[in-house]
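So, here come the structures, one by one.
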Structure P
Amino acid sequence: MFKLRPIEEQDLKWLLELHNDPEVLKNLTCSIAVSEDAHYRWWESTKHNNKEKRLIFCNDEFDRIGLTKFYSIDQENKNCVLGADIHKDFRGKGLAKPMWNQMLYYCFDELSLHRVSLTTAEYNFIAQKVYMHLGFKIEGTQRESLFRDGKFWDQICMSLTKKQWLAR
């Protein structure tokens, strides 16, 4: 069984390692590694921010598997932007779908949202497959908005409504 739990201080070094992993960085909008000091400042600034939430995705053994991110939480319009990263020790083990399912339950059941969205790099085919399987629909692209390995890449914009989520 899996769950989402709040970040605790003892998670911070693990989160820094996760964030600075080259595989994670290449899929983030800002691909620059962060220092430990900057990471702790980020932690302090986000702890009490109602518009953003970060939760650890873990299993029953309390193994930290990944980080889930909920940005721009808008309770008035009932939507938010999502993101997530899986630690290198757990990649390729079929855990992305359970993690995203937990995130969607959290959004639609606990936060009572109507719609969630995300962006993904056009080259991130594995993530796109997971999102499509969960019912996300492509809304458009942010053309040539990522610069990686000397080339500009599109970001694909996707969304899912509660109605779509329940219908799948």
Structure Q
Amino acid sequence: MYRNSRKAWLAGFQLATHANGERTIDRVLGVYEQLNREFPRRDPRFRIEHCTVLTPELVARMRTVGAIPIPFAGYVNFHGDILHFYADERTARMFAYRSFIDAGLRPPSSSDYTASPIAPGKLAGLAVLAQDPLAVPAESWQGIKVERTMLGGKWVYEA
């Protein structure tokens, strides 16, 4: 993994690696840490796709190396019937959005197409907010104004 990651890193690519469990995330972070020591970049923007089962130590290392966790939060919705295979202790450490945010990381989400049932022809629904909810206290979220809204792939509201 290090050899291939090094080639891509030296060619100028941003690295994104799929890693689910603690041991795999640990190994990926080890590669990222080594590359960052040997060939530092000001803003490496390493990505860990899925980034599912975590420990506080792994979250701290992500922050230190500047890794971006990309959890597949839809997993619970689409595959919740198999979570028992992870056991209670590990399930409690899955999709640690609160831990990421508390550590100063800004985790986006991912649909993980095609591991989830995302069908062609579906149209986007989204809202553009006037403020970043992560940059203001949670108690003020209700006061954030909506600037634009898209439903069915069409803009239906603009402030």
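FYI, it's all coordinate maths here, none of it is from the lab. Only a predicted model underlies this, so the values are computations on that prediction, with no experimental measurement involved. Cβ atoms are built from the backbone, for glycine too; each structure is taken alone.
A few comments on the model shown:
- Distance in nm of label points 7 Å out along Cα→Cβ at positions 84 and 100 from the coordinates reads 2.8; which among P, Q: Q
- Among P, Q, structure where distance in nm of label points 7 Å out along Cα→Cβ at positions 4 and 92 as derived comes to 3.5: Q
- Structures P, Q, by distance in nm of label points 7 Å out along Cα→Cβ at positions 60 and 148: label with the highest value: Q
- Of the structures P, Q, the one that 41, 40, 34 was derived from, the read-out being Cα extents along the principal axes in Å: P
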